[in-house]
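Presented below are the structures under discussion, each in the form of structure tokens.
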Structure 1
Amino acid sequence: MVFGIAALVAFVSQTMTLEPGDLIATGTPAGVGPLTAGDVVEVEIPEVGVLRNPVSAESREGRSRA
């Protein structure tokens, strides 16, 4: 891993409140390439459910901080 667990938890906790049971997913399996607009990222946890997120192109103005 490029960053240690403590550094990852510290970084994420600056943006959001972490609660017991929260997961921080890191890393990628071998062979995975960059995401492009139109891709769908899907994570499934048995007996919990599926989280599906579509990938869209970043606007010319950059990311919104809304």
Structure 2
Amino acid sequence: MKPQDLRNMTKDELNHKVLSLKQELSKFLFQAKTGTIENSANISRIKKDVARIKTILKEESYAK
């Protein structure tokens, strides 16, 4: 996800996106533990996306 796309989203949309990414992350982590994961790079990508969203949410709280 690009940061500019995330900045155009509302706070509620960002929070919902974080929740859905965390659910997806737990699914991939489970697959990694069981050895059935196809692409382990997805775990890193999701973690980075969650960090980007949390950073943008924090920036918005300081901007006010």
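Figures for the structure shown
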{"item": "Origin of the derived value 3, 10, 15, 19, 25, 22, 5, 1 (P(r) over Cα pairs in 5 Å bins from 0, in percent; candidates 1, 2)", "result": "1"}
{"item": "Which of 1, 2 yields -27500 [helix-only ellipticity at 222 nm (-39500 (n - 2.57) for each DSSP H run of 4 or more, over all residues; to 500), calculated]", "result": "2"}
{"item": "Relative contact order in percent (Cα under 8 Å, 6 or more apart) - structure with the largest value, from 1, 2", "result": "2"}
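Laboratory data are not the source of any read-out in this text; all were calculated from the coordinates shown. Computed from a prediction, not measured in an experiment: that's the story for all the values here.
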